[in-house]
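Got some structures for you, see below.
Rule-based calculations on the coordinates, nothing more; no lab input. What you see is a predicted model; the values in this text were computed from it and never measured. Cβ atoms are built from the backbone, for glycine too; each structure is taken alone.
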Structure I
Amino acid sequence: MLSGLPTALPMLRADGGQLGGRWVAGASIAGQAHRAEGVTGQDSYCAGCCVDGSALVLAVCDGLGYREQTSQVGAELLARLCCAGAAWIVREQALAEGAEALVDAVEQATRRLIEWQRTHLAEWEPAGAHATVLVCRVPVSPDGGPALFARAGDTEAFLLRDDRYASVFPTGTSANDPLSHRNPRDVLEVTAVALDADALILTSDGLAHDIIESPRTREWLAARWSAPCGPHRMLDSLRYRRQSSDDDRTALVTWLHPYTGNSFDDTDPAPTDPR
């Protein structure tokens, strides 16, 4: 059932292309529960480059509280504001400040979103635009230092190498919300990680739970993401069937080896059930 909301996000979104010398692909699917009820999905993703070209900036956000009129607006704006702020973290600042530079970018983004809500949509309830957030800065050259991560909530980041997944953050964290705190940095988790892997995967909680809990889903996704893929194949990778998996699914995948322009497979695969 299509959503009748004027603020609804597309039920299916997909991207794929070269960005800063790497191949990046993203996809988002509204969850089965949302589609059945005719309300919108509440996940958003965004990708860009730092202004000096030294790194990619990536973000995944998920609206909180199942507020069908507003949660998706907060997630969409927060993802874009975080990427816009993190894009100004040049190489020298990243090396000097580490992940703390991302904290400043996320803090500024949350304050801008709160101010925008107060100015333009004062009729919203105070928590109307709240969302979880995951932002990372991925250097595009070996001398750019480690990848930097900051998050609040249950969005997840994984490193994929030889079909094996490694979580960037410890699992089991609570859904902290940076917009509900006077000092967002108090709830942000930060880390810096050397990217010794084939791909970096950012996900919303719906997909993260399936990756953590289902070996067959992990195998399915690892096979789909074993090489750079275009939008069609990226979108198809999230269309698996798994019992009790009815939340929105969002993934933003960055292949960490320089893209050489080799062709990739973006054809329609045979239907497969990874349950």
Structure II
Amino acid sequence: MRLLTRFDLEFDISVPTPFVLMLRPRSGAQQWIAREEYRLTPHVPVFEFTDGYGNLCQRLLAPSGHFAIHTTAEVVTADRLDRAPGAPFVNIQSLPDDVLAYLLPSRYCEADRFGVMAAELTAAQRPGYDQVATIEAWLRASIRYLPGSSGQPLAATEVNTRQYGVCRDLAHLGIALCRSISIPARMVVGYLYGLEPMDMHAWFEAYVGGRWYTFDPTQPEIGGGYIAIGYGRDAADVAVYTQFGPAVFPLRQTVEVHLDTRHTG
């Protein structure tokens, strides 16, 4: 499917403020960026770099006063994401070097705290994809997805205790459970066509059978329409904007994802 995305942020800034943004999706195995627009008002110099996880990031110094960020993209993405029941566990010694970091505990994914729980949840499953699918199903059934219920990222242990959270909270717990049984897992932030209520979205991927697969416990089933912007160990790595200095909060944030009917037959 071909999707149109739009993201707008507006700030009222008291002093010149450094920002790092992560708002440009990259073409990859599951998506192709056909066109994009990136506009800053007022215009300021922007320096782009690729971070350690392969994300396109933009550095800038926002001036005092009103500052707005506007992005749009036309993205061709899969109608339905791949599923692979039975895909095998990959032995640690056979993992690619760049995947190893996603085995370790991180700020919001304390994998070293969930070994017994994950082993019990997945005891009847074949090692690999089927274990992750069982974790995803358990999260869907046991942890309530409540958009707007937490303003700050929560650690996996906190999410497991309170039994509800936003999309990134469920992703943190899923990631921690996967890593605790030596399955690499990473957080993804981006867009999801048809998400209700519409906002930026977070899900997780697990590395089994020699590749990454998508899992999303917030949705009744995995369909298409996912557009990835950032990958990382947890929410600390994939903020769509990070500002430094006195706290700055958006005056307005708008997210839109539409089906591009201009290219349907």
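Computing Rg/Rh (Cα atoms, Kirkwood Rh), for residues 79-134 alone for each of I, II, which one ends up highest? Intermediate values should be presented prior to the final figure.
On the way: I: 1.08; II: 1.00.
Structure I gives the largest value of Rg/Rh (Cα atoms, Kirkwood Rh), for residues 79-134 alone among I, II.
One of I, II was used to calculate Rg/Rh (Cα atoms, Kirkwood Rh), giving 0.95; which? Let's see the in-between values first.
Details: I: 0.95; II: 0.97.
That value comes from structure I.
Comparing distance in nm of label points 7 Å out along Cα→Cβ at positions 31 and 231 across I, II, which structure shows the greatest value? The partial results should precede the final answer.
On the way: I: 2.6; II: 1.2.
Top value of distance in nm of label points 7 Å out along Cα→Cβ at positions 31 and 231 goes to structure I.
Tell me which of I, II gives -4500 when you compute helix-only ellipticity at 222 nm (-39500 (n - 2.57) for each DSSP H run of 4 or more, over all residues; to 500). Could the numbers behind the result be given before it?
Values: I: -8500; II: -4500.
Structure II accounts for this read-out.
One of I, II was used to compute mean count of other Cβ atoms within 10 Å over residues 63-70, and the answer was 15.4. Which one was it? Let's see the in-between values first.
On the way: I: 18.8; II: 15.4.
It traces back to II.
Consider the structures I, II: one of them gives 2.3 for distance in nm of label points 7 Å out along Cα→Cβ at positions 191 and 239 as calculated from the coordinates. Say which. List each step's numbers first, then the result.
Working: I: 3.3; II: 2.3.
This figure was derived from II.
One of I, II was used to calculate relative contact order in percent (Cα under 8 Å, 6 or more apart), giving 29; which?
Values: I: 24; II: 29.
The value was obtained from structure II.
When mean count of other Cβ atoms within 10 Å over residues 95-102 is compared over structures I, II, which one is greatest? Before the final figure, lay out each step's value.
Details: I: 17.4; II: 13.8.
Ranking I, II on mean count of other Cβ atoms within 10 Å over residues 95-102, first place is I.
When FRET efficiency 1/(1 + (r/R0)^6) of positions 87 and 151 (r between Cβ atoms, R0 = 41 Å, to 0.05) is calculated, the result is 1.00; to which of the structures I, II does this value belong?
On the way: I: 1.00; II: 0.70.
Only one of I, II returns 1.00 for FRET efficiency 1/(1 + (r/R0)^6) of positions 87 and 151 (r between Cβ atoms, R0 = 41 Å, to 0.05), namely I.
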